[in-house]
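Peer 1: Take a look at the structures below.
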Structure 1
Amino acid sequence: MSNYSVASSPGKVILSGEYAVLDNAPAICMAIDCRAEAKIQECDDRFSEVKSIGYSSDAGEFESSEKGIIWRKGRETYAVIEAVWHAINFNELIDLKINLDTASYIDAQSEKKLGLGSSAAIIVALVAAIKNCDDPEKIKLLTHKAHKQLQGGLGSGADVATSLFGGLIKYQQENYTTKSLIWPRDLFYRLIWTGSPVSTKDKLIRFMEAPDKLSRKELIDASICMATYWQSGDTKKILVGYEDYCELLCKFSSDYDLGIFSMGHKELLSQAKKDNLIYKPCGAGGGDVGILLGVDENKLDKFCFSMRNDFKRLDYKLSLNGVRIES
């Protein structure tokens, strides 16, 4: 690693394929321009120091050894550090100043997480900074390995892939396969935060422990269809496809008690239908972010203007840039 390195990576929104991606169905994901940043600098102190903005208000201290990290304080808070060190087999006996910044993933008013993939984004940024490399293919396996460890083996890696490659992607879990797509020029969107963060890990555990139901297979098939529509770039097919997809996602959520349409998402879906727009939740269930889709930007803005005060439009845009070295 170099004496000083700064790397950043974008957040993510899942457009289709949630949960089904765990069965290797394709997920469509978009990177958004809220970025997590990691700064790494060698120092002459006896211990390495970790500080953060957004991630935690507490500092951490540890000592590097040939066997890994020996923590003085902050082990539980900065599990992300240990996950990355283990993944990249980092055993250099040097002291570091590490700064992690995920402030753009926090709502400034409520100080709640927005649910845009901050954990995956900071892992990607941290690995890139340590390796001084922003080639997604070269650090792909390391970032996925670190994220798996941090999440206790759960998750598909879709958020990691989105932070790595940026833009609009089609992702499949097997071999972490990623294909870049082009956003249709006549398709517009608005991101909406429900004001309620959710624990993705808890939802995944509930889903994985439940017996198989028909809606699981149906969601796999529907995810394949939605991926085909997105690949075609045909806006009409995408929007019409979401009408059936959201109905099936609702059934799937009910079967597995995931609450995907709870915390205001059902209300937003209902209103969007009345306005001839498409709305879908983008989280694991119980809150976080949804996306409003349509061909008329004025209608999208009017919808957002008329929402309840506890719903919030997020002004993040599609980020064509994935992970990158800043300096």
Structure 2
Amino acid sequence: MSNTIAIVGCGALGGVFAGLLGSAGLDVVAVCRSEEQSNILAERGLLLIENEKETQVRLRAAPELPEAESFALVLVLVKAFDTEGAAASVARRVSPKTPVLTLQNGLGNAEALVARLRPEQVLAGTTTFGAQREAPGVVRLTGRGECVIGAWHRSAERHERPVAELLSRAGVPCTVAHNILPVLWKKLAVNAVINPLTAILRASNGELLGRPELEPLFSDVVEEVWRVAARYKIGLPTPPELVEEVRRVCRVTAANRSSMLRDVEERRRTEIDSINGAVVRLGRERGVLAPANLTLTTLVQVLSSPSRDPGATTQMGSGTADSMAPRR
């Protein structure tokens, strides 16, 4: 069996996974859109930083997946708005027998993969690993976590256990959920609060807990996610339980600066349309309004607009670190 893993998208999280899997002895191919990043990785390898430890990891880098190569796994970690392009590239170059796993933020990623690949290939999941990109070829692991994965289509279930075991053996704890949708939507509920609010307020995750006036907004956002999920017959914890999960994540990732905050700061396109925007869009399709999510979507879109005055921002503080059912 091949021990080669391709990672499509070598930003913060993709870089951390490339570093962890490469340092565990797996043959890693990092697919990077940036020529600068690809050249650095090819010449010097990847520098993975965790606390005070620095590990230089040798890996292969390329702008596209190598053709006619066998992979144990293709891990897709591009931004959500790039998933369709990544799916088309993977479909052209990877055997239909190869499992393809998305651990991306938001909704719509697995659907984009299934539209190009065979349903029996596609796995979806979540991860709680924290990552920060410090420079081209340099990433920081800001917090260890775990992955939860599951088949998007029943025919892909045969890949669940082997992929989970492959990642776990490489030091990335991974468990299987035989119904992955509630897992994805639970993380969506958390992201729908933390990501836009940290971006709008220029706050670290933990700083959100220091503003009690945000509590009603926490509740409104997660209740809208819960109501939309219910219309798609996706069972989630109760809204109060989801709010407590948001608080818990803020506590354990207190120093992190979310990826959406960093995107807004650097004037890059955000994933807001796949997170809060997806809640709004899917709610409308089932007659559920989501005004809190719509407001957050609009505010983040304004903040990340190229025409925005960079000085016209609100700053809370300066933290130091980060259709719907699968076909059965």
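All of the numbers you see were taken from the coordinates with simple rules; none came from a lab. Keep in mind it's a predicted model, so treat the numbers as computed, not measured. Cβ atoms are built from the backbone, for glycine too; each structure is taken alone.
Peer 1: Can you tell which of 1, 2 yields 3.0 when distance in nm of label points 7 Å out along Cα→Cβ at positions 60 and 164 is derived from it?
Peer 2: Answer for the origin of the read-out: 2.
Peer 1: Follow-up. Out of 1, 2, choose the structure whose coordinates give semi-axes √(5λ) of the Cα gyration tensor in Å equal to 35, 20, 19 when calculated. List each step's numbers first, then the result.
Peer 2: Numbers: 1: 35, 20, 19; 2: 30, 24, 18.
Of the structures listed, the value fits 1.
Peer 1: Of the structures labelled 1, 2, which one yields 14.2 when Kirkwood radius over Cα pairs in Å, for residues 204-291 alone is computed from its coordinates? Mind showing how you got there, number by number?
Peer 2: Values: 1: 13.6; 2: 14.2.
Value 14.2 for Kirkwood radius over Cα pairs in Å, for residues 204-291 alone corresponds to 2 out of 1, 2.
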